[in-house]
Each structure stands twice: as structure tokens, then as C-alpha cells.
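What follows is a group of structures, each given as C-alpha cells.
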Structure P
Amino acid sequence: MKKQKGFSLIELLIVVAIILIIAAIAIPNLLRSKMAANESSAVGSLRTINTAEVTYATAYPNVGYSPDLPSLTGVPATCATTASQTAACLIDGVLGNATAAATAKSGYWFAYALNGAAGGINTAYTLNAAPANAGTTGQRFFFTDQTGVIRYGLTGAATAASSAIQ
């Protein structure tokens, strides 16, 4: 009687089936983890922009808050010597230019709008963060304004009336 070498087809199919079961369990958790990481990055980005806005309003009191997000960025090579109202060098270019789904940062894009002016000085702004692809890059929508409170919405754009994050 000859000894059998190698694995039988049944043994190989069992191993493949076990690998597929493990993958079916792990992949949804991986996707949820990625969305949670993107949402955390978006909240961090909102905090960064809020801080940059306060700094901008302090540095340029005759302007108030910045007219747009790209004004908070700048060219790194010249930031040490030539920061200005149009290139304040307060946030990085990736975040400052994440103003559409196509240019999203960590799965989120940001919509910035001035909301009030007094005597030519920008006194209020709103900032929304939306997932570039809802349900894939993130689940929640975020909102903040000059108060610094970050709020979220589950089904659509968050507003000042939405629940604050904890």
C-alpha cells in the first residue's frame, strides 16, 4: 500500500471555507473601524480650523474671521516670513483645500461660510463636515461655528440645533 502525499481536495476546501468565514467576520469590522477613524479625523480637523479662525481673527482684527478656508493655508517655504491675510499659514494645504468631495481629507470635506459682518469685519462663520461618500467614508455629518461647539447629525447636514458631541 502506497502512502498518500499532500492534501486531499476535501481538506483544501475546508481550509478555504474557514478562511472565507473569518474574512466575512473581519471585513465589516475593518470598514466600521475605518469610518470611525475618518469621523475622528473630521472632528479633529474642525477643532484645528476653529483654533485657526481664532488665531486669524486675533492676527487680523480689521478682517475678523477668514473669508474662506484656503486663506488659512499658505506656502510652507514662505510661511516663516510672509504670512498674510490671504495666506495665513495656520493650517496645512490638504485641510484648507478639502472643500469638495473630490479633495476630501480622510474621507470628509468641509463647507465654510461667513455668517455675519459688522463694520466690514467678519464676526461669524459656519463650518460643516460631510463624508465624501456617506456610509463608506463616514456615517455622521458635523457642524461648528465661532462658538467652537462641534455638533453632529446622523441623517444629513448637522446644524446649530443638532446634538453636541461628547
Structure Q
Amino acid sequence: MARGVQVGDTAPDFTLPSQSGEQVRLQDRLGERIVVLYFYPKDNTSGCTAEACAFRDSHEVFTEAGAEVIGVSSDSAERHAAFAGKHNLPFTLLSDQGGRVRKQYGVPAVLGLLPGRVTYVIDRQGTVRHVFNSMTNINQHVGDALEVVRQLQAEQPA
């Protein structure tokens, strides 16, 4: 079994459809900004809604710190569009139907069935700088990610 992507690894590149139907390639989003890539189990479940809304509520802060938030689950692009619309989510949601990218990153399943909840912070060079895995500690996903993004922003030459 793959050990999963860890801090210091190069983030595996991928292309997936977003809630608008546009194909999004990770590599194209890096360089300009830091990417906060978070994998979550399912649209419209309580934990995932709380997490998405927490990222939404901090969206401006992430943007100001030079980061883009991208959520990934195996829901369809249509479901993502409805979820994003319902909760006014200002960031990209990607549809990983079949879980190919989730496997690529080695995101664990909880109890073997429920897709895990893992957040990665990827710097402008494509290196993973932070990994946080917790099904329940929703706010820490957002808080820790923001802290790492701010550190990376501070390291940027002006």
C-alpha cells in the first residue's frame, strides 16, 4: 500500500473537472499561488458542509495570503455546483469520480469505507509543505492550513 503523499514530496499533478465543468490542472494553479488542496468525503454531509463553510469564511484571508483553496471529493461536477451554490462557496470543487486522485495522494479511508478528510498545503514550487488528516477536527484543517500559508507567504522574496 502506498504511504501517501507526505511533507517534502512533490504533489502529484492531476486534471479533474470543476463544478463549472472546466478541466482544472493542479500544475496550472501552482507558481502563481500556494494551493490548499483538501479532500473530503461527500457534499452536503454535516462535517463536509461545516468544513466547506469554514474555508468559505476564511476565503478572503487565504486569498490575501496568496493561496487558492481547492476541495476534492468523488461527487459529480453537478452535485458540486449545487453544493457550492447552496453555500456560496467561492472556491473550486473538483470531481474525482472513482477516486483516482484520492488514491494517488494516498488519502486513507476511515473504517475502510468512508473516504478520509485530509488537507495538503502545496507551495508555489509544487512541494507539499503541510498534511493534516482528521475526520473530526474541522476547524483545525482551516486554521493549520492558514498558518502554513502565512509562513510560506512570509518566505516569499518581495
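Each value in this text was obtained by applying a stated rule to the coordinates, not by laboratory testing. The structure presented is a predicted model; accordingly, all values stated were derived computationally and were not measured. Cβ atoms are built from the backbone, for glycine too; each structure is taken alone.
What the table shows:
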read-out: Distance in nm of label points 7 Å out along Cα→Cβ at positions 9 and 129 - highest-scoring structure of P, Q; value: P
read-out: Test item: distance in nm of label points 7 Å out along Cα→Cβ at positions 73 and 97 calculated as 0.4, pick one of P, Q; value: P
read-out: Highest-scoring label, criterion being FRET efficiency 1/(1 + (r/R0)^6) of positions 89 and 137 (r between Cβ atoms, R0 = 25 Å, to 0.05), among P, Q; value: Q
read-out: Structure responsible for -12000, with helix-only ellipticity at 222 nm (-39500 (n - 2.57) for each DSSP H run of 4 or more, over all residues; to 500) calculated and labels P, Q on offer; value: P
read-out: Per distance in nm of label points 7 Å out along Cα→Cβ at positions 49 and 65, the highest-valued of structures P, Q; value: Q
read-out: Structure from which 1.8 was derived, distance in nm of label points 7 Å out along Cα→Cβ at positions 41 and 145, options P, Q; value: Q
read-out: Relative contact order in percent (Cα under 8 Å, 6 or more apart) from the coordinates reads 17; which among P, Q; value: P
read-out: Structure (P, Q) behind the derived value 14.2, 46 of Rg and Dmax of the Cα atoms in Å; value: Q
